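The structures come next, written out as structure tokens.
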Structure P
Amino acid sequence: MYDVAIIGAGIAGASLAAELAAHARVLLVEAEAQPGYHTTGRSAAFWEECYGGPDIVPLTLASGPALRALGVLSPRGALYLARDGEDGAVEAFLERYEGSGVGIERLGRGAIEGIVPGLRRDWTLAIHEPACADIDVAALHQHYLSEARRGGAEPVTSARLTAAERGGEGWRLEFGRAGERRAAVLVDAAGAWADEVAALAGARPLGIAPLRRTVAQLRTDPSPPAELPLVLDLAGEFYFKPESGRLWLSPHDETPSPPCDAAAEELDVAQAIDRFEQVVDWRVLAVERKWAGLRSFAPDRRPVYGYDPAREGLFWFAGQGGFGIQTAPAAARLAAQLLLDRPRDAMTERLDAALYDPARFG
């Protein structure tokens, strides 16, 4: 009999298990043979203060010190580009984040040319975010898995949840060939499969939708400068950054998908390259790799942390979109405090848990 059974061992489940293990007997269950096989293992992650919108900023800022202390951040910087005549969009972006605590500044054409070589002439406006950093996703994920095991959590892989029944002593959980387990609390940290897990547990799905995101690794002429920042389109149509002498490029796609082992589609890669060629005068010499992952969002695009309002003993830790890795420290700490009914600490004291409560969906 476990105190908590967590379904999903990606960054969400692993980070929460690490937070809970010292205080509860934790079972961490992964359907695949390898934790983090889907979204976590395919992320071109960066710690980017504005990513996800103002409601996500508090989680991102609260997580920053912990990520730095773990040594998983590398300085990168970010640059949101806009075309000539899009001054209104630039001002709206700056106003949206005013007072949020993020560090951003407006740049003109002269400054942009010194940052992005070969920039085409119609890109004259930008917003600079100097604090943006690359995240070593694999190192962060392994840190949480190691911390969970060190605290006594029991990991189980190749175990897909097939049935969940709630009785007087808690949950009876079936995992096919992996057998049966019992737990007082069931945590739904199943990412793209979150609604399916909720349905198995007899709860109402919340409409957490998986969206496909594509990334391609390109060989270009010239090669991207190592100091190039993360470059994004203010309109949300592309982003790219250097990676070991190559360029990682995404069309910033969000294509609805069933929960699955996602794969990149040629059309999305071609669209990304077309958009990239409208930004700089570089030549694309080859597409060396391409991949896709699923990012899962609740209907209001805020994550879902907390007990289900109608299904006793079911705790949601899902809907973290593409910001689940950069917010992992604060999100996991807050979720553990909510699950165990423990007081807030310095990391979470300024977070508004009501923003992420599953009860908001009625």
Structure Q
Amino acid sequence: MQKYDIAAYIWPAYTGDERRTRIFWPEGMGEWQTVKSAEARFPGHEWPRKPLWGYVNEADPYVMEMEINAAVEHGVNVFIYDWYWYDNRPFLENCLNDGFLKAKNKDRMQFYLMWANHDATTCWDKRTFDDCEEVVWSGKVNRQQFETVCHRIIDRYFTQPNYYKIDGCPVFMIYELQNLMDGLGGIEATRDAVEWFRGEVRKAGFPDLHLQHTKWGNGAFNVSGVDHAEFRPSSEVIEAAGFDSMTSYQFVHITDMNRDYRDVLVNVKKSWAEMDTYNVPYYPHVSVGWDNNPRHRRLAYPIVRNNTPEAFKEALVMAKEYVDSHSLAAPLITVNSWNEWTETSYLQPDDRYGYGYLEAIKEVFGE
């Protein structure tokens, strides 16, 4: 086994097998439709880019067998699947259920889930992104829906032998704490729901749940669940809600990305130092880059510059040093991402850098 767990997020929209995706991407190939239509916005802009593996269907187990092998051979040994629940039913599960979990070599790779409980808006649709951001489905759930979600997660995923665990506890990440509290009715109701979830996980035969928070900035949370009458600092709320650890999803949530990648890293390192003041441990995160222009019809900022594989390698070394200098329960580093093409933050090989980002991981973490 390798010394570090390198966990790459997966955006499971590169498939046409989920019929509800057609309202955003009517061509029936998921968000590959948006990637294919991307164009340069100014001289020197690094788009369009093309995937070396082609516009593959990641709900195909044969495709995922190839991707699993490529990931593991370069040091990525965990996938974090973005997981969605809208309109009281799951959304975009096909890549996980039909692709990854049916791959013959799935045991080479561990996985866990990040509940992307943000609202689904028209920002996924390039035709409407620049003009409005209307909510299609709310990411909030009430207690009954929360319990339905938890039982589905426990029964279908925690029981998989390759589900990622820390100290024997299945790891489950929640993306938007504010949405969770708003749906459940405030901080006390959220803590009660989390404790219920833990009890159900223990009933299923696990020592406990490892609940992970997706850390954004350091702003306060509205904890009332009803209005905006009571705010508490994030350090207090994350602990009070019952989270066991934190990580991040994207550098863009931490600092200004409209500059040179190495300048971004200076601020990222400072934000990691701030995490040391929290009572909940932080697992370091590295993003490949940021440029959301493929989803736009007009030029949009921020756009990170010079996020070459060499600069990305420096970020990986920084994350490795963080893990080595902290007494964490697992040697976990999260990476954005395996395939966020429309945000220009992916490890998959392209026609610009080839396998450069994957090779950077192999150079830093290869045994």
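19.5, 59 is what came out when Rg and Dmax of the Cα atoms in Å was calculated for one structure; which of P, Q is it?
Q
The value 4.8 for mean projected area of the Cα convex hull in nm², for residues 9-64 alone was derived from one model only; which of P, Q is it?
On the way: P: 5.0; Q: 4.8.
Attributed to the structure labelled Q.
In terms of FRET efficiency 1/(1 + (r/R0)^6) of positions 185 and 337 (r between Cβ atoms, R0 = 25 Å, to 0.05), which of structures P, Q is highest?
Numbers: P: 0.95; Q: 0.20.
Checked P, Q; max of FRET efficiency 1/(1 + (r/R0)^6) of positions 185 and 337 (r between Cβ atoms, R0 = 25 Å, to 0.05) sits with P.
Taking 18.9 as the value of mean count of other Cβ atoms within 10 Å over residues 25-32 derived from one of the structures shown (P, Q), identify that structure.
Q
Ranked on relative contact order in percent (Cα under 8 Å, 6 or more apart), which label among P, Q comes first with the largest value?
Largest calculated value belongs to P.
Identify the structure, out of P, Q, from whose coordinates distance in nm of label points 7 Å out along Cα→Cβ at positions 49 and 225 was calculated to give 2.2.
Attributed to the structure labelled P.
Can you say which of P, Q returns 67, 37, 35 when Cα extents along the principal axes in Å, for residues 73-272 alone is computed?
Here the read-out was taken from P.
The numbers here are math on the coordinates, done by the rules we state, and not lab data. Just so you know, these numbers come straight off a predicted model, no measurement behind them. Cβ atoms are built from the backbone, for glycine too; each structure is taken alone.
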